[in-house]
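Got some structures for you, see below.
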Structure 1
Amino acid sequence: MPRRSSNRSDNLRRRVAHEAARLMSEQGIDDFYLAKRKAAERLGVSDKGSLPRNAEIEAAMVENQRLFDSEVHAGRLQRYREAALEALRFFDGFDPRVAGAVVRGAVAASSDLEIHLFADTVELVTLRLVDNEIPYRLVDHRVKMAGNGHQRFPACRFIAHEVPVIAIVFPVNGVRQAPVCPVDGRAMQRMDLRGLEALVAAAS
C-alpha cells in the first residue's frame, strides 16, 4: 500500500508540474508559486504535499517544449541568446552577465532576457541607453539574496529585437554574490560574454 500511495503521489506531482509548465508557457505566468497554485486548482489537487518543486516545473517545461514545440522553442532560444550576446557587448563597461531562463535553456514565450549589470549608480546605465536613443522604463526589481532575504534593485526594461530585456543594476561589488535562483534555491548561474559565446557555439 505505501508503494502504491507513493506512486500515486508522484504521478499527481508530475501532472501538476506539467500543467503549471503549460500555464507558464502559454499564459505568460512568470511566478512559479502562482503557476503551481493555478495548476492545482484546475486539477482539483488540495494536498500541498502533491505540489511539485520549482525545478520539477521547469523540467516539465523543457520536456513539453522538446516534445510539442521543439522547432519554435529552438528558434526562440537562439533569438534570445543572440539578443543576450548583443546586450552584453552593448553594456561592456558594466561587467555584464546574463542570467535566468536564457542560461538554463527554458525560455517561454513571455520570458524576460535577464541581464545583470554592476555600477555605482543606475544613472550611469540609463545614460548609456539615452545616448543610444533606446526607450526604457525604470523599475524596482525584487530578488532574493542568500542570508539577506529579498532586496530591491533598480532595473531598466526595454525591448531589443522584439525580445523583452530587464537589466538589473547591482552595486559594483555585487558581482561577488549572485542572487538566489528561484528554481532550485542555489546561487543563480551568471554567464559573462565569453561563457555565453562558448554556450552558443556548443549549441550550434
Structure 2
Amino acid sequence: MYLSRLILNPRSRAVQRDLASPHNLHRTVMSGFPDALNKHGERVLYRLDLMDRNSQPLLLVQSQLEPEWARLDPSYLERIDESNPGIKQMDWRPVAGQRFVFRLRANPTRRLGQNAESGKGKRVGLYEIGEQIQWLNRKAEGGGFIVESVLPTQQHRADDRKRDLKFLSVQFDGILQVSDAAQFAVSLACGIGSGKAFGFGLLSVASLR
C-alpha cells in the first residue's frame, strides 16, 4: 500500500471548498487516481487532520495504487517539494501480540427499524461516549485487534448542505494489540466502519515505544 501526506494551502479557494464539503473532498482525492479505479474495487482511504503547530490542514491518503498528485492544481498544496506531497510505500506484516498507538476518524452508527439485522435499516449516529467505545470494541473483535485504551474526541457532525449529507465524526486515539494478524491486515487495508468515501475509516498505527 501507499501512504500519502499532503500539506494543504488553507488560502486556496479549492481547499476552502473541499474543507466545507465531504463530497468535494472525495472528488479531489480520487482525482489523483485513474478514472476506472472505482470500477475495479480498489479502496482509497483518507483522513483530514490538522498539524499540531499551526492547525494547518493535513490530508492523509492510503491506497493500493500509487497516486499521481501532479494532477492537483499547484496552488492546492502549501508548497511543492520533496516532502510535499510525500508518498511512502507501506509493507504491513503485523504479528499477533504486537501493540500499536492508533488513530481512527470514524462514523460510529447503528441501524434502526425492522430491517436493521439485514443491514437495510436507517443509520443513526452514536453520540454517547460509552456507545462509541462499545462500537469500536465490536469492530475490533471482528477486525483482528483488541482495544487496550481509547479516548474518543473531536465529536462533531460533518455536513454537506448542498447534497444533504450529514455524518457524525469521532476521532479515536489509543493503544491496540493485534489478536489476529491476517484479519488486522485486512482492517488496515480496507478501513473500519461506514462513510469511507467521505474521509472515515482510515486506521493509522505507529509502533508503541
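Read-outs: derived from the displayed coordinates by stated rules, not from any lab. In this text the structure is predicted, and so the values were computed from the model without any measurement. Cβ atoms are built from the backbone, for glycine too; each structure is taken alone.
List of remarks:
- Given 27 for relative contact order in percent (Cα under 8 Å, 6 or more apart), calculated: source structure among 1, 2: 2
- A value of 31, 20, 18 for semi-axes √(5λ) of the Cα gyration tensor in Å, for residues 35-122 alone, calculated from one of 1, 2, originates in structure 2.
- Which entry (1, 2) yields the derived value 2.2 for distance in nm of label points 7 Å out along Cα→Cβ at positions 99 and 139: 2
- Once Cα Rg over 2.2 N^0.38 Å is computed for every structure in 1, 2, the highest value turns out to be that of 1.
- Structure from which -15500 was derived, helix-only ellipticity at 222 nm (-39500 (n - 2.57) for each DSSP H run of 4 or more, over all residues; to 500), options 1, 2: 1
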